[in-house]
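Structures are listed in the sections that come next.
Every number here is computed from the coordinates shown, using simple stated rules; none is lab data. Keep in mind the model is a prediction, meaning the values are calculated, not measured. Cβ atoms are built from the backbone, for glycine too; each structure is taken alone.
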Structure 1
Amino acid sequence: MGLFDFIKNAGKKLGIGGDDEAPDAEAVKKELESHKLGTDKVDVAVVGDKVVLKGAVADQVAFEKAVVAVGNTLGVAKVEATELQVVSAPAMAPVFYTVKKGDNLWKIAEAHYGKGKGAKNNVIFEANKPMLTHPDKIYPGQVLRIPDIEQA
């Protein structure tokens with residue numbers, strides 16, 4: 001499905017390494033499993049600052065959430081998911097957005113869904129659960145998945 005870019009020095013810190021040091025594969029797998037996304041058939045490898053996901057997930061939502069969950073980890077610059085298969089319907093190209101300073105979910109919703117559609121910010125929040133725990137707790141450099149409004 002592709003190679004996805006993230007900001008290496010933004011995200012959740014796993015383990016005891018330095019701020020620009022990628023976490024080990026075991027810590028990333030544990031973090032992924034903590035979100036209960038149905039990723040028990042996903043293998044995780046870390047190569048430098050890149051996380052490689054292989055295996056299978058049930059659907060497009062699980063695919064996108066898995067990529068975002070491991071990509072928003074301190075020390076991770078890329079997530080490779082070319083060998084992560086979606087079991088159900090054919091996979092679509094995911095839409096991701098990197099949060100900038102001054103952003104909030106309302107502004108992001110209007111930018112992606114159109115002027116006057118800021119109220120759809122709850123769609124973005126729900127699409128990023130459980131990685132997001134509160135709509136106001138986003139930070140610059142964090143990558144969010146932006147679901148198709150027609151399918152949300």
Structure 2
Amino acid sequence: MSIFNAGKVCTFSSISGVILRDGKPLQDVTITRTTSYQKEKSDQTKTDSDGFFELPAMFERNVMSLLPQEFVVGQILKVTVDGEEITIWDGVKRSKEENSEARGKPIAITCDVGSENQVIEVDNQPFITKCQWDVVPDSVDKGF
């Protein structure tokens with residue numbers, strides 16, 4: 001590990017995708033991404049004419065992250081459509097590595113703002129979402 005990467009953790013992996021409503025791309029809508037690790041941080045972007053957006057990975061540096069401790073980061077993605085904020089991703093990241101939300105794959109989502117929320121667990125990380133991405137979720141049958 002480089003000295004420049006000491007204590008650096010990924011709080012939200014790079015993410016791209018398409019935002020839809022009733023299967024049609026939503027143009028020029030705002031995507032707001034928020035994390036809560038040491039403090040709350042947010043950034044934004046807008047969709048293009050095809051409903052596509054992308055956001056780079058978010059990293060934070062914390063010397064305490066070098067010590068053994070539980071890593072927990074809240075993640076929220078909201079879309080603002082016609083003045084209404086719609087949460088499309090509400091999750092918990094429990095791994096410091098980038099792309100842990102998709103078991104190491106880049107995160108490319110498709111979200112229909114009119115769809116029902118679903119709960120997807122990835123390595124015991126729960127995501128309440130309107131999105132689909134290339135990930136095999138944890139088994140629904142946990143043997144209870």
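Suppose you compute helix-only ellipticity at 222 nm (-39500 (n - 2.57) for each DSSP H run of 4 or more, over all residues; to 500) for every structure in 1, 2: which one lands on -7000?
1
Something else about it: In terms of distance in nm of label points 7 Å out along Cα→Cβ at positions 11 and 99, which of structures 1, 2 is highest?
Result for distance in nm of label points 7 Å out along Cα→Cβ at positions 11 and 99 over 1, 2: largest is 2.
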